[in-house]
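Below are structures written as structure tokens.
Every number in this text was worked out from the coordinates using simple rules, so none of it is lab data. All figures in this text were calculated on a predicted structure; none of them were measured in a lab. Cβ atoms are built from the backbone, for glycine too; each structure is taken alone.
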Structure 1
Amino acid sequence: MALDSSEFPVQAAPFEQPLTNFASRLKGGQVKVVAIGSSTTAGEGGIAPYPQRLLADLRIRFPNVVIEVVNRGVGGEEAALELKRFDHDVFDLNPDLVIWQVGTNSVWQSADPPSFKDTTQAIRDGVDRLLGAKRIDVILMDLQYVPALLTPAKADKTNAMVAAISEIAHAKGVNVFRRFALMKGWHDVAGISFDRMVDPGDDSRLHASDWTTDKMTWQLTDAIVTAANKAPHGS
């Protein structure tokens with residue numbers, strides 16, 4: 001069942017690729033998801049992070065399937081450091097689906113941030129490694145649409161990173177959860193204020209609120225379910 005458009009006036013773009021491995025494992029009755037990334041994944045400010053919510057949401061959608069969502073988020077990390085954790089935090093866990101939330105800290109970090117080229121190359125390398133396993137579906141999650149990333153000093157790099165993630169995904173044939181466009185639509189089209197979208201306890205105006213995290217996770221869940229159903233062996 002799709003999400004209620006009256007409750008979600010702006011919805012996430014559907015995934016372009018079917019989640020074939022995920023769908024196959026659903027039919028087998030057991031599926032494992034690994035979420036890797038930085039603070040959005042790890043959790044921040046006492047707000048339950050999206051992997052925890054994703055587990056609950058997927059169990060609602062697939063009540064007869066044993067589902068595991070493993071959270072491998074580390075706050076403040078960027079793509080190159082996350083890539084170094086892939087062996088232990090991804091491949092050793094034998095996931096069917098990996099969600100890689102990436103790109104924000106390359107834009108946000110003010111003290112010796114990694115170069116744009118280094119970050120995008122790390123993302124390419126990481127996607128290649130994931131696809132090389134042959135049995136893992138991949139979702140990249142792009143940046144959040146928040147004031148901290150929209151300042152005059154950050155906006156151009158933010159937009160460039162969002163575009164780069166999209167281009168990498170298209171070239172590699174993997175999906176993007178377009179969080180930036182979704183939140184921008186909430187703000188610009190649905191008229192949802194940043195005060196509601198951003199964690200009120202975060203003076204940096206970088207991290208998502210409980211409301212945003214909840215609604216975003218439902219959108220992510222819906223996109224995953226739809227893409228699994230489109231798979232050749234989907235349920």
Structure 2
Amino acid sequence: MPPIQAYAPRQPLVLIPGLLCDALLWANQIEALGASADCWVADHSRSNTVAAIARDVLQNCPFERFSLAGLSMGGYIALEIQRLAPQRVQRLALLDTNARPDSPEQTERRNAFIELAERGRFVGVTDALLPLLLHRSLQNHPGLVAIIKSMARNTGRENFVRQEQAIISRRDSRPLLGAIDCPTLVLCGAQDLLTPPALHEEMAAAIPGARLHVVSDCGHLSTLERPEEVTAALEHWLEQEHRPA
């Protein structure tokens with residue numbers, strides 16, 4: 001009779017997508033991590049402030065304590081969750097994101113996108129964003145472009161407007177970084193035009209013990225552009241001893 005094997009329970013993992021993104025952003029990671037992580041993708045489209053979205057996520061999350069990963073807008077929300085309920089966050093992963101508030105130029109661009117969407121040209125928003133989202137070698141990749149446009153359609157105009165309003169009003173999270181005391185991964189594409197590596201170096205330097213991982217030949221949507229490398233980084237992160245309850 002073969003020996004009875006002991007199986008470790010799957011770790012609770014909360015994934016927060018970025019602007020105009022949904023669970024498809026994390027599809028590769030959900031599949032690859034399925035044996036070790038119980039993944040739940042948060043809905044970040046129902047409120048128009050980052051604080052309110054963070055409270056939505058905490059209220060609806062099926063786990064009491066969890067590892068938390070957010071990409072882009074998802075990173076803004078993850079930092080707010082860390083601010084509101086640090087005792088629930090076992091590990092933190094900040095992907096292609098930024099701890100700083102919007103600059104006046106960024107806010108101006110977001111308001112222009114909101115105006116474009118409200119004038120009935122929502123499809124044009126995605127087309128305008130594509131050169132900023134993907135590495136130049138992937139901007140005509142039919143599969144990636146199709147996923148991005150599908151996520152945008154799934155999000156819809158009204159949710160997009162709420163998301164942009166939330167991003168514009170987000171607070172400066174840099175004062176929070178030094179107090180983060182759980183294993184933290186800071187990851188970005190080397191050619192991320194929206195949140196460049198320097199912003200991630202700033203976060204990693206301010207968070208005690210944070211690990212910085214820069215993905216070569218990669219733009220803003222690292223989970224889609226370089227799924228194997230991002231998944232490997234997340235696997236290593238999930239193996240780190242988390243903060244005790």
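Output the label of whichever structure in 1, 2 has the greatest value of distance in nm of label points 7 Å out along Cα→Cβ at positions 93 and 133.
Sorting by distance in nm of label points 7 Å out along Cα→Cβ at positions 93 and 133 in descending order puts 2 first.
Could you tell me which structure in 1, 2 was used to calculate mean count of other Cβ atoms within 10 Å over residues 173-180 as 16.6? Computed on structure 2.
Taking distance in nm of label points 7 Å out along Cα→Cβ at positions 21 and 213 as the quantity of interest, name the structure among 1, 2 where it is greatest.
1
Given 11.9 as the derived value for mean projected area of the Cα convex hull in nm², which of the supplied structures 1, 2 does it correspond to? That value comes from structure 1.
Can you tell which of 1, 2 yields 2.1 when distance in nm of label points 7 Å out along Cα→Cβ at positions 13 and 189 is derived from it? Mind showing how you got there, number by number?
Working: 1: 1.2; 2: 2.1.
Considering all the candidates, the number was obtained from 2.
Out of 1, 2, which one gives 24 for relative contact order in percent (Cα under 8 Å, 6 or more apart) as computed from the coordinates? Matching structure: 2.
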